[in-house]
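Before anything else, here is the set of structures, which you'll find just below.
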Structure I
Amino acid sequence: MSEQRPANSPTAPAAKAAPTHHAAINPFAVKGDELVIGNVPIRQLAQRVGRTPFYAYDRSLLDARVALLRQHLPKAVKLHYAMKANPMPALVCHMARLVDGLDVASGGELAVALDAGADPREISFAGPGKNEIELAQAVAAGILINIESPREIELLTDICARCQLPARVALRVNPDFELKTSGMKMGGGPKQFGIDAEQIPAVLARIGELAALAKSKGNAHSVQFEGFHLYAGSQNLRAEAIIEAQQKCYELALRLAQHAPAPVKTLNLGGGFGIPYFPGEAPLDVTSIGQNLDALAKRCAQEMPHASITIELGRYLVGEAGVYVCQVLDRKISREQVFLVTDGGLHHHLAASGNFGQVIRKNYPVLIGNRMQSTTRESASVVGPLCTPLDLLADRMDLPQAQPGDLVVVLQSGAYGPTASPQRFLSHAGVVEVLV
């Protein structure tokens with residue numbers, strides 16, 4: 001039904017966009033009118049933190065997600081946490097006690113992983129641009145380095161000779177296929193990640209040559225080959241696509257193992273497990289993925305008997321356990337559209353604003369955390385305090401009617417939050433993180 005314009009309106013109004021409705025995506029409890037995070041009502045939690053905006057991560061949900069995977073994954077498959085999803089030190093300490101190992105993407109993340117007490121033998125380091133200092137740190141720590149370029153092999157050879165320590169390495173392979181329907185394709189085609197599959201035999205031969213050369217010079221410390229790392233893509237909600245990628249990665253590793261200078265000890269099949277963010281998306285069914293990994297683990301025991309299979313997950317482990325909370329500062333109506341102006345925005349949560357690689361902007365699930373039972377609803381846009389129209393956390397969403405002082409909660413915010421956001425933009429204060 002069309003709206004009525006004032007009599008002096010020179011033009012007819014454009015049709016209003018329908019407000020966004022999400023399917024039920026809320027793993028948190030509700031007590032009275034309030035969302036509960038880690039058994040703490042949202043307003044009490046805000047008072048405990050001392051200010052908004054803040055991120056809060058629920059320990060019990062982290063525990064539950066790992067328990068779900070343990071239920072479906074075979075015991076022979078190791079579960080690693082990819083710290084790039086969320087490197088908050090307290091959270092990493094918690095995760096290190098739940099999983100079998102950690103994967104880091106920088107020297108800074110390596111320091112956090114070691115401080116968390118993770119076993120260096122179960123820490124791996126991936127990244128296309130490791131510098132010499134980071135590589136030396138990794139060698140000194142005794143972690144597994146995922147080689148992504150022949151350059152790294154030469155650097156590591158010099159580091160081994162200088163430090164009189166071995167370098168444990170796996171080759172990150174850029175496969176000749178892509179993970180179907182993945183949010184970000186990390187392998188297949190031309191990529192900055194890893195070494196193209198067709199180049200791997202020559203690189204393996206070079207590792208063998210360098211090891212033999214070091215031995216001939218009486219140096220027992222050299223680059224030591226341990227396995228392969230294959231990561232085809234991320235944020236996939238189709239179990240059948242993940243299964244296909246795992247099967248193809250395994251077959252590729254099996255072929256490449258024929259060229260290896262030593263038996264394969266580790267086979268990292270990556271992750272790619274997605275979580276639902278947007279309307280129409282459903283949670284990933286991990287049952288069939290676990291069954292496929294069980295079959296691959298049994299094959300591996302026969303075909304690569306010295307190897308163990310690892311999967312590394314980041315977003316899937318922590319994404320749904322976190323929320324971003326900001327406070328409504330102002331309620332404005334501009335040409336019949338309601339704007340809730342908050343003290344948070346894209347400088348803290350770039351992904352929720354739609355500016356973290358999304359092709360088409362879509363709304364994350366957003367709640368008014370202290371009006372969970374309210375039946376008075378409206379279409380409203382949630383915006384931040386920044387001087388840019390990109391500072392948009394929710395565009396015309398169906399929300400409880402909110403007022404200044406109310407708490408806006410962005411769900412699915414446990415991964416790629418503060419460290420993936422431009423917190424220095426416009427010199428606003430940084431965001432707080434808490435583990436509850």
Structure II
Amino acid sequence: MSGHGHDLPRIKESELVASMDERPRGAFAASVLLCLLGVAGFIAGVLSEPDRAWTALVWNWSLWSGIAVGGAALVAAATTAYGQWLRPMRRFAEGLTAFLPASYLIMILLLFGLPHVYEWVEHPPTAKASWLDSTFFSIRQAVGLAILYAAALALVYWSLRPDLGRLRDRVSGWRRDLYDRLTAGWQGIDVELERSTRVRAKLAPAYAVLYAVIVTFWAWDWLMSIDPHWFSTLFPAWIFMTYFLGAIGITAIVTCRLRSGTFRDAIPPRYLHDIAKMLFAFTVFWTYLFFAQYLVIWYGRLPEETGFVKLRLRGAYEPVAIAVLACVFLIPFLGLLSVRSKRTPATLTAFATISVFGLWLFHLLLLAPSSFPDFIALGWIEILIALGVAGTFFACFLTFLRAFPPIAIAAGLPTDEDIEKLRRETGPQHA
């Protein structure tokens with residue numbers, strides 16, 4: 001799944017700079033509108049049914065924040081493995097991290113709503129009272145996510161810096177001011193590129209470790225503690241692979257959408273094939289982790305383990321559980337078996353969208369049944385909040401693409417200018 005054996009596609013610097021002004025303004029306006037609707041829906045929900053409003057905010061925040069840190073994990077994995085297959089799409093995956101500042105603010109807000117979501121705030125189980133303490137919970141989440149988010153943004157910064165220095169003379173206005181600030185102490189493209197490569201080579205594996213460790217605490221605290229008596233050692237791995245799968249899905253969707261214009265030649269079908277294979281592979285792996293956990297619980301039949309599962313696979317939430325399995329596994333698995341469906345933007349977009357929608361339902365299934373076991377908690381409150389958080393996510397992402405070059409060139413794709421420089425320096429036989 002690498003780009004080895006193929007000539008890398010090329011792009012012109014002038015086209016790359018021009019593309020930053022071509023991002024769809026209608027999509028950004030729609031995202032902002034959804035954000036405002038979400039704020040209004042959350043406020044109305046807190047005034048009418050606060051438990052539902054706070055619970056909905058937790059599971060929507062967790063999904064989109066997880067996809068954001070998963071985007072950085074995808075970049076870290078490709079960097080560590082020297083994978084060239086992500087090079088034309090790397091900036092799209094990096095753009096997912098633009099949501100992290102907003103995510104951190106939402107997380108701080110959520111700390112004030114813990115009593116409306118988690119029963120342990122008022123009635124902590126004796127064996128876990130020291131861990132499930134509101135103050136300790138708030139401190140470890142605030143510190144842990146600050147470290148994880150800072151590492152993700154640092155990884156993206158060192159990927160961006162060579163491109164910003166290279167392109168800053170081609171941009172003007174607020175972009176030029178931004179690029180000048182972000183490239184303070186610029187030492188020339190060759191030095192900066194070597195420095196960026198060296199820093200990212202160290203930062204990428206470090207981030208992968210941080211991602212696994214901190215998202216483990218995230219899974220324990222925000223998701224598993226919804227039932228303070230249930231525990232699973234495999235659950236955190238399932239969650240951080242869920243976010244990795246979601247990041248692959250969103251990257252695939254964005255790639256298919258944005259390559260339809262300027263970047264059609266920069267992202268040929270073989271790269272769609274690569275990310276579709278990743279989506280297919282981690283769809284299977286996600287299902288394997290589910291089955292590995294379910295099989296042990298089913299075989300053991302321990303009351304402290306089976307209660308959590310039965311509440312989500314039987315009764316009111318059984319249709320949601322079936323929908324999750326169909327959307328996250330069955331439909332993408334069958335749909336992406338063929339090479340043609342992997343290389344066709346329309347089908348890849350459809351199956352990636354279904355997968356992400358399934359992950360959204362999965363988070364509903366994780367959190368809502370413990371608080372609302374008798375009915376599916378999916379009404380106007382949950383829908384408006386879901387639209388609001390998703391709108392905020394995409395507003396941040398589109399702002400990133402408008403501010404920064406959407407294709408990585410300094411350490412990514414060669415430009416026509418690179419080829420011409422190589423031809424002048426080494427002769428046409430090397431161009």
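Each value in this text was obtained by applying a stated rule to the coordinates, not by laboratory testing. Fair warning: this is a prediction, and the values are worked out from it, not measured in the lab. Cβ atoms are built from the backbone, for glycine too; each structure is taken alone.
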- Message: I have 1.9 for distance in nm of label points 7 Å out along Cα→Cβ at positions 62 and 294, calculated from one of the structures I, II. Which structure is it?
- Response: II
- Message: Once FRET efficiency 1/(1 + (r/R0)^6) of positions 278 and 318 (r between Cβ atoms, R0 = 25 Å, to 0.05) is calculated for all of I, II, which comes out largest?
- Response: I
- Note on the structure: The highest value of FRET efficiency 1/(1 + (r/R0)^6) of positions 206 and 246 (r between Cβ atoms, R0 = 30 Å, to 0.05) among the shown structures I, II is in II
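Just checking, which of I, II has the largest value of distance in nm of label points 7 Å out along Cα→Cβ at positions 70 and 174?
Values: I: 3.9; II: 3.1.
Top value of distance in nm of label points 7 Å out along Cα→Cβ at positions 70 and 174, among I, II, belongs to structure I.
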- Message: With relative contact order in percent (Cα under 8 Å, 6 or more apart) coming out at 20, pick the structure among I, II it was computed from.
- Response: I
- Item | Structure responsible for 24, 49, 22, 4, 0, with P(r) over Cα pairs in 20 Å bins from 0, in percent calculated and labels I, II on offer | I
- Task: Kindly point out which one of I, II the value 3.4 was derived from, the read-out being distance in nm of label points 7 Å out along Cα→Cβ at positions 30 and 54.
- Result: II
- Note on the structure: helix-only ellipticity at 222 nm (-39500 (n - 2.57) for each DSSP H run of 4 or more, over all residues; to 500), calculated, reads -8500; among I, II the input was structure I
